[in-house]
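I've put the structures underneath this note.
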Structure I
Amino acid sequence: MISSLQYLFAFNDSALEINMEGISHDDTLINAPNGGNNINWLLGHIIVSRDLVFQALETDCMSDASITKKYDRGTSSVPKSDAISLDELHRMHKATSRAIKENLLAFDPEKLTDQKREMLLFLALHEVYHIGQIGLMRRIIGKQGAIR
């Protein structure tokens with residue numbers, strides 16, 4: 001099961017990277033005309049949500065209160081003045097990706113209860129959902145779809 005989780009999170013990282021190609025910081029701040037979250041919020045939210053992965057793996061969370069306040073569930077697209085730069089979001093995402101990989105490799109499979117397995121699978125699927133939204137936002141902001 002651990003290897004399947006490693007695969008899912010690595011797949012998510014690849015899909016996100018492809019969807020983010022050619023996206024600028026300013027692009028991430030464009031909102032859809034009929035509502036929904038912008039790319040900046042979606043990427044920040046994925047990063048913040050990974051703290052739940054770390055909790056399930058019994059390790060330290062990586063987000064601090066300032067980022068969580070902006071990108072946690074129940075918040076909405078951050079205004080330009082409060083948005084974290086795309087470069088910083090990329091740095092944070094790469095750091096969480098490395099940490100997930102390392103923590104999954106080190107995690108004792110005997111500690112993977114049904115509840116933890118279900119939580120980790122849900123969180124991997126949660127990322128896929130938001131990565132798909134980023135793919136749709138690419139088109140809304142005038143970029144060509146990246147995953148074909």
Structure II
Amino acid sequence: MKTFYTVEYCQKVRLDAWLLKMDACPSYFAASSQKLAEVMNGCGPDSWTDGMRDAASWVYRNFPENISIHDWDFEHSDGNVETLKIVNQRFWDNGKIKLNRLYPLGKFWLAPIRALAWSKLQFAFFALKNGSEEAWISAHHRLNPPELT
């Protein structure tokens with residue numbers, strides 16, 4: 001699996017997430033930029049090819065903070081479906097923060113672009129709510145393999 005982001009880019013994305021006051025677990029903000037670069041692999045599950053994640057990352061290119069935080073959360077999966085619901089809600093809430101920063105409601109001329117971005121965000125959230133459970137559990141098993149006795 002290739003890394004999609006440079007260390008410098010990860011540093012910038014994390015700083016932007018912090019400045020936007022996005023929600024993330026404390027370890028996300030405490031991690032080294034090198035570790036973030038190792039974890040961030042683009043938008044989409046690990047089972048996707050690099051090309052698929054490249055395409056999805058391009059579609060969601062205005063939301064790198066969300067992708068970064070979500071990748072970090074999956075890297076630390078506990079395999080619990082209730083935690084996954086929290087993680088997916090975090091993606092949605094952080095997405096709304098970024099959406100409001102990019103396309104404020106008061107700027108009516110941005111309404112068509114905001115509507116498109118809102119639709120993409122809703123689609124991603126729907127996909128996460130309805131299709132990320134297997135990836136969440138398999139991430140947990142990949143990170144915590146059963147002990148051989």
*Using semi-axes √(5λ) of the Cα gyration tensor in Å, for residues 27-90 alone as the calculated read-out, with 23, 12, 9 as its value, let me know the right label among I, II.*
I
*Can you say which of I, II returns 3.2 when distance in nm of label points 7 Å out along Cα→Cβ at positions 19 and 83 is computed?*
II
*When P(r) over Cα pairs in 10 Å bins from 0, in percent, for residues 75-138 alone is calculated, the result is 21, 42, 24, 12, 1; to which of the structures I, II does this value belong?*
II
*asked:* Given 25 as the derived value for relative contact order in percent (Cα under 8 Å, 6 or more apart), which of the supplied structures I, II does it correspond to?
replied: II
*For mean count of other Cβ atoms within 10 Å over residues 43-50, find whichever of I, II sits highest and give me its label.*
I
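The numbers here are math on the coordinates, done by the rules we state, and not lab data. From a predicted model like this one, the values you see are computed outputs, not experimental measurements. Cβ atoms are built from the backbone, for glycine too; each structure is taken alone.
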